[in-house]
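Listed below are the structures to be examined.
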Structure I
Amino acid sequence: MNTQWQTYKERSNPLALQLMRWIALHLGRPSARLLLYPITGYFLLFAPKQRRASFLYLQRVLPKKPTFWEVAKHIHCFAATILDRIYLMTGQFEKLTIAFPPDNIPVTYSRNGQGCLLLGSHLGSFEVLRSYSIKKCPLPIKVLMSERQTPMIVQMLNALNPEVANTLIPLDGNPHSLLKVKEAIETGAIVGMLGDRVMSKKREKTVSCLLLGKKVDLPSAPILIAASLKVPLIVFFGLYHGGNRYEIHFELLAEQIVLSSAQRQQEIHYWVQRYAACLEKQMRRAPYNWFNFYDYWQDDE
């Protein structure tokens, strides 16, 4: 995997985002969902790189060559989750059906006063857990993430609910980010981060792993942080299943990661590959939930 995602220009329009927000909050979700069709059409017509990236990904994950309509379905799914973030940020959970697993692993640790790392991805919606945890379940959560790729969307959503926005630990060049992660963990909080994108090949350590049949570089930072802080590492997915249905999925990757000095690199590779295997399993379950719209496997290169 490369860092090509950073060069892709955000195609959002401030006026269009404000219109979507107004319709969503004043006319309701059914009316707002009608906007998803022209949004999907816009990306199909005027975002050739994103359209091509969708095709390349679907070609890997689907059992047959993807059609134009399957690419449209993929983009529509992404737009639907962006729209639902408005309702999540404003606490209108009654508009959505969110299914939690019987065993809510992070809550179990939190109730015992133990912090842990929650490792997500650009598969589905991380927002469905972050917003829900603020209002509906006793889960103190912080999210370590970059805001650089879609600043207009992030600013629009954060303005809706400063309480949720305050859960963010910014990753972009902030030297104190890891210290804030450590402080949050020590208070028993859950710290979420994404593990499927490399921020900088020059500054970030990576591991080459197999994902959907081809090697990609994934960051080793989540494994190193979990090992350093001696905390549980839990894989998380907030999958969108169409309509108003979301499914939360947790999987305990490790109770504690211990890296030996003799085989440190091999052990790091083992754990990152374990994460990649979890990611691939959920990609095949919900293929239209993958929201990395760039040449992730460098197929065109």
Structure II
Amino acid sequence: MAMPKRRMAEKPIEIALMLCAALFIIAIAIISLFIFARGIPLIAKIGLVDFLLNLNWLPTRGSFGIGAMFIGTLAVTFTALLWAVPLGLLTAVFMAEIAPRKVGQVMAELVSLLAGIPSVVYGFFGLIVIVPYIREYLGGNGLSVLAGAIILGIMILPTIINISRDSILAVPEEYKINSLALGASHHQTIGRVVLPAARSGIITAIVLGLGRAVGETMAVVMVTGNSAIIPDGILSPVRTMTSNIVLEMGYATGEHQSALFATGVVLFVFIVLLNLSVNIARQKGS
């Protein structure tokens, strides 16, 4: 008799949890339908290839090519990953395997604090410190791919570090013990046993960091110059797709507004593909 009563007491909780999950799914579905309903008609009208590869963004003249901004997004994002991934991974290894436990815990708290800083603060720091430094010592006006990559790299470091550290700590202790018992050094064990075993989690960290970088807006708007041109180097100004939406949505109407929603569709699909790649990586690593 006790079990049916307990089951009856738990039933309302299960229903409440199911409703919360259903509301979350419904919210995602409504947002997705709204974005696609506003953006797909323009893509269908001008063609996906022309929308993605056309380099001319001239809304007042009926030209809605996001090619330059698509390339700019990739340039800023992958330049950020180029330095943030090695630094983040090495930091995670140090925190999990080399530093004393208390030091690792303190560093983890500091990294979490770094993740909680608003993006506009990062952008302000970049505008006041990084941009003038680039302008004085490297050339150009400072508002550039490099400035955006530095700020984005700092912003995605917490994601890369935290997830990589958790993945490394999740490696069974027996792997390390057996490796050391066979004569491998501590550093050899890290490089040849621990990191390969944590590979799926590390890939997840990188891909999620990539998604964070692609979707970042405010900090990028403040330090990249927002010129809708293909950058010819890391010191050139650039405009990302998210920046374009933020800068022009306030006054856009008609097909111009539809083009901005279509840009959101491209970003949405890109993030979905990133999440799918994370799941595939996890399945291969399991």
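A short reminder: the numbers here are calculations on the coordinates, not readings from a lab. All of these numbers come straight from a predicted model, not from anything done at the bench. Cβ atoms are built from the backbone, for glycine too; each structure is taken alone.
Observations on the model:
- Parent structure of the calculated result 0.98, given that Rg/Rh (Cα atoms, Kirkwood Rh), for residues 112-215 alone is the read-out and I, II the choices: I
- Origin of the derived value -14000 (helix-only ellipticity at 222 nm (-39500 (n - 2.57) for each DSSP H run of 4 or more, over all residues; to 500); candidates I, II): I
- Which entry (I, II) yields the derived value 7.9 for mean projected area of the Cα convex hull in nm², for residues 48-119 alone: I
- When distance in nm of label points 7 Å out along Cα→Cβ at positions 184 and 264 is calculated for each of structures I, II, structure II comes out greatest.
- Answer label among I, II for the case where mean count of other Cβ atoms within 10 Å over residues 256-263, calculated from the coordinates, equals 22.1: II
- Which of I, II yields 29, 24, 18 [semi-axes √(5λ) of the Cα gyration tensor in Å, calculated]: I
- Between structures I, II, the greatest calculated value of FRET efficiency 1/(1 + (r/R0)^6) of positions 72 and 224 (r between Cβ atoms, R0 = 35 Å, to 0.05) is seen in II.
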